[in-house]
Structure 1
Amino acid sequence: MVLIELVDLQFTWPRAAQPTLDIPAFSLAKGERLFLHGASGSGKSTLLSILTGIHTPQRGQVTILGQNLAALSNPQRDRFRADHLGYVFQQFNLLTYLSVLDNVLLSCQFSKIRRQRAGNPKAQALHLLDRLDLTSHLHQPVNSLSVGQQQRVALARALIGAPEILIADEPTSALDADRRAAFIKLLFECADEHQTAVLLVSHDPQLAVQFDRSISLSEINLAALVNQE
């Protein structure tokens with residue numbers, strides 16, 4: 001089953017002379033662990049903004065879980081994203097005035113579907129935080145945690161309610177090699193437990209060996225090839 005499918009996609013930022021993205025085809029399968037890498041400025045963040053429905057391409061089709069995102073209004077795309085996509089931001093985007101537990105529970109507050117999937121959201125949050133070795137920090141404000149701990153809180157928040165797809169944007173950029181490997185291992189274990197497909201985006205190709213499939217954005221993005229000539 002294909003969860004994400006892009007066909008003949010082209011996106012150009014306003015006033016830009018050339019397209020940022022020109023992708024003939026791209027897909028993510030159910031349960032797949034896909035690593036997407038590319039240099040800074042190659043369009044990784046732009047692609048993620050399109051996959052999450054924040055921006056829409058000028059050409060082509062973006063289909064997520066069988067839904068053509070272009071057929072949805074902006075509020076509908078926001079709801080679809082909250083219901084079906086878990087997202088680990090590069091800067092984590094945690095709410096510093098909330099505790100660890102309350103940050104994780106946010107995803108279920110914004111999505112009825114994920115709240116229903118969780119069954120008992122607090123129980124699932126506690127389970128995820130236990131798996132991620134954060135039980136002793138439940139009621140601490142997240143800004144009192146280390147970078148690595150905040151990263152794991154962000155992962156728990158992304159996974160609660162079993163979203164079909166987890167997207168992680170440069171989630172290991174602040175970690176050394178050993179901590180990167182440990183984080184990826186934990187990510188996969190938690191994603192497998194919730195049958196969640198993983199799309200991880202990074203500039204670091206050394207991570208590729210841990211994934212089912214690795215793609216360089218420059219290899220699938222015709223715009224990048226044109227701009228390099």
Structure 2
Amino acid sequence: MKIAILSDIHGNFDALSALPADYDELWVLGDLVNYGPEPREVVDFVMEKADIVIRGNHDQCLGYGDDPRCSAPFRAMAEETRKFSDTILTATHKEYLRSLPERLEVKRSKSRFFLCHATPSDPLYEYRKAESDQWLHDCIQLGADVILVGHTHLPFVRSFNRQTVVNPGSLGQPKTGKPNACYAVWENGQVSLRSYPYAVEKTAEKIRSMPVGQDIQQKLINVLKFGGLPPG
């Protein structure tokens with residue numbers, strides 16, 4: 001079995017639609033919306049094609065009107081694009097976001113998976129670095145073979161004995177210093193981090209048509225082109 005694992009699509013339908021479709025199941029670890037220009041198209045795609053979907057902090061924001069608790073450099077971008085996304089998404093889309101679980105445990109073949117958006121102890125909001133010792137504690141507490149998380153937009157794989165923590169990075173707003181969309185693949189007990197190019201300039205043009213300030217537009221474009229906010 002081959003499972004494509006995505007996280008943090010953030011309304012970037014160009015990145016999502018370029019995903020290689022050679023998978024048996026599609027799992028999404030949250031943050032379908034906000035920042036990007038096409039939240040409705042992303043939610044429609046995920047509703048139709050994803051086998052498992054987890055709620056992220058931005059899904060919580062659009063579904064329930066909660067503060068997504070973004071870091072300071074992204075706060076203004078999040079607030080302006082939230083207003084835009086709120087007008088684009090239908091009541092059905094928002095109900096779908098509200099219906100998503102914060103955490104889930106599933107089994108495929110002989111492997112047990114735990115899925116959440118941020119961390120097992122704080123599934124929506126905690127920003128935890130890859131090198132944190134707390135991951136070992138989570139592995140011991142959960143007993144899952146594979147713990148799947150997102151939220152930081154930074155891909156990593158860490159193994160503790162026979163347990164593995166995987167963050168696929170961000171498909172729609174990577175912060176790796178490169179514009180390529182990031183995801184992970186689990187296949188027959190093995191996990192790999194992957195990335196691919198997509199039409200970033202096409203997405204940038206769509207951002208320029210969003211009803212947000214030009215300064216916000218440029219920051220959103222910079223994040224995509226530079227794989228994170230550029231220095232200064």
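Coordinate-derived values only; no laboratory data. Worth saying up front: this structure is predicted, and the values here are computed from it rather than measured. Cβ atoms are built from the backbone, for glycine too; each structure is taken alone.
A few comments on the model shown:
- Structure from which 17.5, 54 was derived, Rg and Dmax of the Cα atoms in Å, options 1, 2: 1
- Ranked by FRET efficiency 1/(1 + (r/R0)^6) of positions 59 and 91 (r between Cβ atoms, R0 = 35 Å, to 0.05), structures 1, 2 are led by 2, which has the greatest value.
- Answer label among 1, 2 for the case where relative contact order in percent (Cα under 8 Å, 6 or more apart), calculated from the coordinates, equals 30: 1
- When distance in nm of label points 7 Å out along Cα→Cβ at positions 51 and 83 is calculated for each of structures 1, 2, structure 2 gives the greatest result.
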